[in-house]
1. If you rank structures I, II by percent of Cα pairs over 11 Å apart, for residues 9-56 alone, which sits at the top with the largest value?
2. Just checking, which of I, II has the largest value of relative contact order in percent (Cα under 8 Å, 6 or more apart)?
3. For structures I, II, which has the highest computed value of mean count of other Cβ atoms within 10 Å over residues 129-136?
Structure I
Amino acid sequence: MIVTLITDWHRSDYYLGCLKGSLLAAFTGIQIVDINHNITIFNSAEATYILQQAYPCFPTGTVHFIGVNSEPNANRPLVLLKAANHYFIGPDDGCFSLIFQNIPLDFCVALPLEQEPSAFRALPALLKALRAITAGQADKAGSTHQLQKIWLSLPGYDNNSINGQIVYIDSYGNAHSNIDKELFERVCRNRQYEIILYMPSIKVYTISEYYSDVKHSELLGLFNSAGYLEFAINNDNLARLEGVTIGVPVCVKFLSKFI
């Protein structure tokens, strides 16, 4: 069994060691893969974005655990769901709905919680969920659950514009938006456009295929390997140089003139 981990634990405490040790002690032959432990504290949307891009690269049957806002409560249960032949475990704070907008779920259950007082209630629930998966009883690991939905990270659009935002800054300082290529092309209809990042206000008038399509230290926009509109400075750090942060609005304005 392969289990991937995404957390905001930043490796500086014992929490990650406790989790990995418990997994290794409970399951023979388990493979633990660290995707990212540097998620901004409590930023579930950032963790979800990274998982959305990473999970399709793993073999079917892989289990993916999000350890951000992971301590469950009555309003935010820990859920186990299956979709696209993968299993996902994490808190239902609405962010899973961003991944599975257009992907049907095989099932989704809310995991029962230990009644004993604990500062790490997610761990025994996670272990029970993994045992249920290995026993072929994953859909019976808890009570049927309907995922909460959030729409804050979805772009809005009309016939002449798309309004989105920056949802992730990678380690190179590149800014990833929530505007995907399919939406862009559907609204664009082969028209000219300008793309504006506000605060600061910087503009892009063409979409590149590669970072090297522009000169050194020049701004560019491209659709990254995940299919989302990304902004960068060739061989430099856009976030540091221009002050671009998560949440910065992005507006694509389409002109009446066709290309």
Structure II
Amino acid sequence: MSMIDPTARIADGAVIGAGTEIGPYCIVGPNVVLGENCKLIAHVTISGHTRIGAGCIISSFAALGGPPQDLSYRGEPTRLEVGEACTIREGVTMNVGTVKGGGLTRVGDRGFFMNNSHVGHDCMVGNGVIFATSATLGGHCEIGDFVYIGGLSAVHQFTRVGSQVMIGGVCGVRGDIIPFGLANGQYAVLEGLNIIGMRRRQFTKARLATVRAFYQKLFHGPGIFAERLASVQPLAGEDPAIAEILAFIEGGKLRPLCLPADTN
């Protein structure tokens, strides 16, 4: 049985999962699906064609499923999908997609979105991410699993961020960040590997040493970057993380690669 405060406004057509609590002054639109055991604290607005997974907790003044901030949008029935067990704090915004971007904004499971963070239209966000206060994604970004984005950092539209990346606070991210990377700076540069995050994901000392050696050869070895990249291709078989990094670089399309400050 769902528990809905009498001041909430639930439109006809909305689907409310069993055990979901909807607090005072929340607004839920007609094309919204809320999974089981969600909790909308108060003053939450969920609109558009939006699906929220089970067990999400959404705090006051979050606005999910609003129109994309894109001048080409003409009210098409594009979508927002949020996975299970996400924590969405005060003032968070997530927009539906655009037709030209595929029509879908997707957020994975177990994400933690701190106050005033933003997921722009057509973004694909992985599982287990943490967005600190006011972390912001432009449209069409791809964010891997277990990514941490520091407070007040902004990711340029069409940028890719690989899995297990850590981005420092107050960063402008203008280039694709390799999986397992550590990026920092006013305009983010690659500062190394996210060793702490890799240890949390059960990387052994031997694996860490292997990936570190690969990183040094690729980004700090002799010659220009293109030559180094060609020379390390045979190392893909040494560790799955190396293969993932090389595949990520190969898959680059619209944004340059985020590199260390001294890379040539």
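No value in this document is a laboratory result; all are computed from the given coordinates. Nothing here was measured: the structure is a model prediction, and the numbers come from that model. Cβ atoms are built from the backbone, for glycine too; each structure is taken alone.
1. Greatest value across I, II: structure I.
2. Once relative contact order in percent (Cα under 8 Å, 6 or more apart) is worked out for each structure, I has the highest.
3. II
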